[in-house]
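Below are structures written as structure tokens.
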Structure P
Amino acid sequence: MTPQRLYIITRADLNNGLKTAQACHAAIESAQKLDLSKTETPYVIILEARNQLHLNDVFERVNEKTKVVSFKEPDLEDELTAIGFVENSKTSFITRKLKLVK
């Protein structure tokens, strides 16, 4: 069986250190809340949205199609900084429009 694909989407407007930390937070929370511990280790793909507004838009669109986990950073006044979800056929059209994190 092919492993699931866990997509983490963070914000391009964050510095690299913060982007990395937010992606890690979102991956951990997603693994816990999406109960990925009972499956084969998923592939993890980290993409980026342009900014908080774009990330919120992606969150809303993905949330209509599947369960999605959001991470809000307390040190940034609870701004939405990353989301995580397992890809399915209904979300692939959203992810292919985003770029990999650099």
Structure Q
Amino acid sequence: MKKGKRAKRYASYQYTVKLHTQVSKTHMGPRPVGFTCNHIIPVSRGFALDIDPAIIGSEMNLEFVPFQDNIQQGARLTADSIRVMRAAGLDDLADIYEAKIQ
């Protein structure tokens, strides 16, 4: 079965984010035991909102959190997501989603 154009673009986006994430993680130090690397703005939301993969994979969008907390967050945007959007200069997008999460 062939992948659709959107699925191919998403796979390419995920790969680019992964490359940026690997570089960023080298600057974050060792991962604490029992923790996982979390994208504060989830990768799937970054793709849907057309956010540059370099921002999604950047150190400002990554944090170490307990594995279970990462699973529970899922692909939701949070107040921390809004903070990252603003730090990345995406104020218009942050304004839209800030109103939605309150």
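Every number here is computed from the coordinates shown, using simple stated rules; none is lab data. Everything numeric here is computed off the predicted structure, so don't read it as measured data. Cβ atoms are built from the backbone, for glycine too; each structure is taken alone.
From which structure (P, Q) was helix-only ellipticity at 222 nm (-39500 (n - 2.57) for each DSSP H run of 4 or more, over all residues; to 500) calculated, if the value obtained is -10000? Intermediate results must be reported in sequence, preceding the final value.
Numbers: P: -10000; Q: -17500.
Of the options listed, only P reproduces it.
Consider the structures P, Q: one of them gives 0.50 for FRET efficiency 1/(1 + (r/R0)^6) of positions 8 and 72 (r between Cβ atoms, R0 = 30 Å, to 0.05) as calculated from the coordinates. Say which.
Values: P: 1.00; Q: 0.50.
So the calculation was done on Q.
Right, here's the next one. P, Q: which one has Cα extents along the principal axes in Å, as calculated, at 39, 36, 25?
Computed on structure Q.
Compare distance in nm of label points 7 Å out along Cα→Cβ at positions 24 and 64 across structures P, Q and report the one with the greatest value. List each step's numbers first, then the result.
Values: P: 3.5; Q: 1.6.
Going through P, Q one by one, distance in nm of label points 7 Å out along Cα→Cβ at positions 24 and 64 is largest in P.
Can I ask one more? Any idea which of P, Q comes out highest on relative contact order in percent (Cα under 8 Å, 6 or more apart)?
P
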